[in-house]
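Throughout, read-outs are computed from the coordinates displayed, never taken from laboratory work. These figures come from a predicted structure and were not determined experimentally. Cβ atoms are built from the backbone, for glycine too; each structure is taken alone.
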Structure P
Amino acid sequence: MLFKDRNDAGRQLGVALYKFKEAPKTLVIGLPRGGVVVAYEVAKALHLPLDVIVPRKIGAPDNPELAIGAIAGDTVQLDQALIAHLQVSPSFIEEEIVAERKEAERRLALFRKGKPSQDFTGFTILLVDDGIATGSTMRASIAYLKKMKAKHIVVAVPVGPPDTLAELKETVDEVICPYTPSSFYAVGQFYQNFPQTQDSEVIQLLTRDINS
């Protein structure tokens, strides 16, 4: 185990991101749900504002845990090779995109509590999750932030497999990940405590003063 829990992982990640402490026009963005817990600790350590975007995985037919793509905002990232291999129909993909976009909008409204959407233009973004496995939702989030004209995008996670991280490095300005074990099965294997994060906790963290 590398981390006691997501809070511990966030504190360790905050140390790795120290060069961004109090950096101007810089935001910490957490990916719900678990990534927001990590991102809160990062934002607190670096004295930076915390925000959220809500990517959603597009699951394969009969195997929703297998990502054939993901959405974030109005951007869609699809794994065309996997889609072809599984012979997934265009109609299935379109239906899933509509359904997941609707769910993402519902969750974003829930999390933001009427707060207007953040303008990311010209910002440095520290894009935080509790770990990376396939990276599907992270890729969609990156594409969305690029479309929103973020100036500098940093993928920041406590743990991830070297191959996925290497792929992500080709799409962003920086990838910061303290632990890159070669033997990687699931993000949760590196946490002593890895419970499901509830919507209520996400809302609480997003409204909490990071200086408290």
Structure Q
Amino acid sequence: MSDLFDAERVYAARTPAELAAEYDRVAESYDQVLVDAHDWRMPEIMAGLVAWLLPRESAILDAACGTGLIGVHLARYGFNTVDGLDLSAGMLDVARRKGVYRDLVCAALGEPLAYPSGTYDAVTVAGAFTPGHAPASALPEVIRIIRPGGYAVFSLRDDLAQPDFASEIARLTALGRWRLIHEGAAFQSLPRAEPHVRNRLYVYQII
């Protein structure tokens, strides 16, 4: 099928517009390929981490929410104030049909976000802080929209170096913007399709 998710095509995108177009192309088959065929584990693991951190009435932004896989798991844990953001309108259309989001916005991480400061108790970013996707420069804006004491919960690749993220995380820590409270063990996020790909989850508390 021509609309199937293809990691090589996704990583070949050179601009946010090209990346959005590629995700639009595969939106309808994304869940089938990533979850059923590739055993994409990130959404369930990250939702469980959020459930460990926060009471169920918390307001959460699922940034780079894609087709809403994290939102589904958050709803199963009892969270019902969850918003989503993604650069792909096609992916958001699929997420909307799941009926688990309060609001969905088409926007890209790395650009100014149209939310007041301190809007959310947590922001999740699963899998988007990876080469060719959301940049490290998105982190200050993520911090801005989280209330003091709230959490930034995100994944980074563990099987390859991401010096831009390491540098920005260190800079924000030195500035006293947040503090690390959890660094998870590395795990295979796509064990059936790409067993070499490993991710690690991080939780930073906003100061």
Name the one structure among P, Q that distance in nm of label points 7 Å out along Cα→Cβ at positions 59 and 131 of 2.0 was derived from. P
Suppose you compute mean count of other Cβ atoms within 10 Å over residues 115-122 for every structure in P, Q: which one lands on 17.2? Q
From which structure (P, Q) was mean count of other Cβ atoms within 10 Å over residues 35-42 calculated, if the value obtained is 27.4? P
Source structure (of P, Q) for helix-only ellipticity at 222 nm (-39500 (n - 2.57) for each DSSP H run of 4 or more, over all residues; to 500), computed value -12000: P
Origin of the value 1.2, where distance in nm of label points 7 Å out along Cα→Cβ at positions 75 and 139 was derived from one of P, Q: P
Work out the source of 1.05 here, i.e. which of P, Q gives that when Rg/Rh (Cα atoms, Kirkwood Rh), for residues 51-122 alone is computed. P
For volume of the Cα convex hull per residue in Å³, which of the structures P, Q scores highest? P
For relative contact order in percent (Cα under 8 Å, 6 or more apart), which structure out of P, Q has the highest calculated value? P
Note: distance in nm of label points 7 Å out along Cα→Cβ at positions 147 and 171 at 1.3, derived from one of structures P, Q, originates from structure P
